[in-house]
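So, here come the structures, one by one.
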Structure I
Amino acid sequence: MADVIGRRVEELDTPVLWVDLDALDHNVATMVRVTGEHGVDWRPHVKASKAPALARRLVEAGAVGITCAKVGEAEVMAQGGVADILVANEVVGPQKIARLVALAARVTLCVAVDDEANLRQISDAASAAGVNVDVLVDVNVGADRCGVTPEAAPALARLVLDLPGVSLRGLMGYEGHVMGMQAEDKEAESGKAADVLHQAIAALRAEGIEPRVVSGGGTGNYWIASALGALTEMQAGGGVLMDLTYGERMKVPGHRQALHLTAQVVSTKTPGRAIADAGWKAMGMHTGLPAVVSPPGLSVRGLNAEHTILDRTDESPVEPGQRVTLVPHYSDSTVLLHRQMYAVRDGRVEEAWPIAAAGMLQ
């Protein structure tokens, strides 16, 4: 991809996914500042970006490491040079546990656990391999997805301390149910989630166990959760790319839209419409439709598999071959559809980032 460096983004073949580096750098600096003001470490989730080069950029900017959803993502990130990884998910079954343990021999690794049998399996595999896996006891803070009650957290934490091959790092509680709420509800529910974590922390301390790390939070509430005193580590990561879901639905303040997709008009034969060459195979649409940045006078009516259906006004003369720049609605369901993402500043490509963790579902 060296041949694209220095070229204008409009010269690249379409559809092309790219990141505005000025906006990205602003978003990263904002997240580092907001978490840092409250003494919270930043461990951004990379399930949206899936590019090791971008993950390394976040660490260089101040992140203590990264967060992944799956072992497969973590393996790709380790291969790409990231040395400190949290798998913020339960890793269950002998195949996945074997891969988790193999990864722990290469990087500093931590995993979420909410089940005694699963913990014992990880311990057995890690001790047999002569490696160590750090553990966060996963606490259900209201999402009702994974996690134990605060009252059950000490027993699982004590078991971590008693077993070989595993070490207790602390607690985790992710309030995913809060992210899309209205502002007043979001603040109140974030407070309730923090209260649950405070209960779990107190329960551990009553047993003489001090959690070194309490990890959680997402882009949809990171500026609130950072200030509530429960978390020592913030997992919010998608906000570095920003998109319409984070901006319009989650009302993330102070960020700029960094992720873009440029398509090309392929037909204008239907009156009042223009058709571009990027559909839902290029932009996830389960949360909503993308928005047109340029040219003016166009709006997205819908997406087919390979086409964007654009409405156009009489004042927007558009011809086949003309470029259309859009902001995807949700980065999580867009980036994984591509194999390259281009880092662009002042309209020119500075870097090409392989999206190496796309498809890493296992």
Structure II
Amino acid sequence: MTALPLLLLNWYHKYGRTLPWRDHPDPYAVWVSEIMLQQTRVETVIPYFEKWMKLFPDAASLAAASEQEVLNVWEGLGYYSRARNLHKAAKVITEKFNGQLPRDLTELCSLPGIGRYTVGAIASMAFGMDEPTLDGNLRRVFARLFDVDEFADSPTGEKILWELAAQNLPKGKAGDYNQALMDLGATVCLPKNPRCLLCPLMEICEARKNGTQESRPVMKPKKAVPHHVQVAAVICQRGRVLLAQRPPEGLLGGMWEFPNGRVAENPAKELTKVIYSATSLRVRKGDELGVIQHAYTHFKVTVHAFRCEPVFIPKSKNLKWVRLAELDDYPMGRVDRRIADKLS
């Protein structure tokens, strides 16, 4: 075993994090945790993971649940396509693989929502296979250890980093090794102000030697994030409020929301026209309920929510009158949940 895995594994056995999905006997738990951890911090994931495993302890129970039940449990984690793909994949696993995650990597990769990184993580951590993986933490660690000056988010940079991950993989210990790299990236080799003096790999880190650790990994320049202003119509009548269900695919697919639309300049003045144009609903504007700011991955929004009276509500399977006391039963994105909370 070379110096890198030896030093890292010794550190991991002393300082590795205790997490509810580690050393779990069921590969299903590893799969769920890896999907939840994509673009989400560990401390945020833990309570969601524990609740999920109580409600959906295996692929069969997840497959038997409705999409609305799944989205309800996932609410607040964001990137809701992950939950929908877990649900779809559970159905495939139940129908095609006897309720067990397949060990075959090609079959594993064929499941919805499972890509190269997730395959490597599941194969190494759940099945003990000698497979590399490369999440954001590992990408940063390898870029610094080997002082990679290629864009880490380019095809060339990705290829280099995957090769480094594979070349340094210790046979028979890939699961612990990959988890050690994740822990190192999350607790020591931080994106900003890395704790180099606490790093077990300090003496073999090329970026540390060259003084480039703060500029690794090299990433492509980010585009300016657009900002949109929207209005939301909170249409109440006899203790109920009107909700609209979003299309099944795309941003917040399948979630519920208050009818809304984008405005150009004046939210209060444009509300009725915008709501009609976006939803075919005719409403009468009332008082402003609040202003909500939120940032998605690729854009930001400012949403002005107004109480409204219904004038004309067309028949639609995507519209539903919901009792105020039952709003928690309908999965929503963060903006709409914050509006709903103002009604309680």
Structure III
Amino acid sequence: MTRHLPFALIAVLVLAAPVAAAPCTTATDACVQWIDLGSGHRSLVYSSQPLNVRNAQVRRAVVLVHGAGRNADDMFRTGVAAAIIANALEDTVVVSIRFASRQGVCRDALAEGEVNWDCGEGSSGGWRAGAPSNTSAALTSFDLTDAVVRTLAREQVFPGMRRIVVAGFSAGGQHVNRYAMTNTVHEQLRVPVTYVVGSPSSYGYPDAVRPERSGAGFGEFADARNCTTFNQWPFGLEHRSGYASRVTDEQLRRNLVSRETTYLIGELEGPDAPALDVTCPAMAQGRSRLERGRAFLAFIAAKYAAKQTLTVVGQCGHNGRCVFTAPNALPALFPEQ
């Protein structure tokens, strides 16, 4: 079992932070900052405000997690665009995390000391599911998200902070779904945290029940004999590793249903949508992202009395910019204080 990093080791180093009060919006080096994870390890984020300079104007934070392409710069631009549309840029700090990886098909160039995250080609789910990094087995991808959230909750830097929203799209949506149900910092912070799960390929189910193929109801997965991994992490709770192994099954279930989460899925997310996970454990959850999301929300509402929200975004397919800037998505990303 891995161990938490002491928070004393978590700090923020600014590479080129803006010195003016105006938000940084360019997704260039001017908006790059580094999260120091201790032992010489660090990870890059884009931020619209410095993370170590007192700012009493900020009222909320939106932490964004990119998709499989690890394009944190594009995700930052999407977040800034959404904040402008919502008229929330001036009192919101937008942060986009980069889970850089140089492993297998992931060929990111890494800066000195930059953590090499698990690309996610193996059964652990990689950075999407809180797997240990390639740099240090004691450091998981959810530890980085913890560090960012803790940084934003610091009263000495953001005394007016009232809400932190953690949001991800596609593979980032997978990350946020599993992070919401596993993280151990949620109740420790002085400000509330809410979650936005955007169009993931799969969900972390709290038990071994899956939707029936007909879509008429739920039952034991009929094809389990041909899919022995359908209930293994990150699709279910069995054989958890990394950050998720620190939390009991019962706590994971409580977290999943009690933490305020909005699920955003494009109306046009059909079976032919790009980058859809078509492995057996993913297909056990449904034939498309929209079908899987509807089934998952219906199940946790029926069995666990979860009161999570599903918002279907009209005229959007698998496109994070379309979904996250849609009028009916903005209230989840930029909630009123």
One of I, II, III was used to calculate distance in nm of label points 7 Å out along Cα→Cβ at positions 98 and 114, yielding 2.7; that structure is I
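One of I, II, III was used to calculate P(r) over Cα pairs in 10 Å bins from 0, in percent, giving 6, 28, 37, 23, 6, 1, 0; which? List each step's numbers first, then the result.
Working: I: 5, 24, 30, 22, 12, 5, 1, 0; II: 5, 21, 26, 21, 16, 8, 2, 0; III: 6, 28, 37, 23, 6, 1, 0.
Attributed to the structure labelled III.
For helix-only ellipticity at 222 nm (-39500 (n - 2.57) for each DSSP H run of 4 or more, over all residues; to 500), the calculated result is -8500, so let me know which of I, II, III that is.
Details: I: -8500; II: -12500; III: -6500.
Source structure: I.
Since every read-out is calculated from the coordinates, none of them should be taken as a lab result. Predicted, not measured: the structure shown is a model, and the values here were computed from it. Cβ atoms are built from the backbone, for glycine too; each structure is taken alone.
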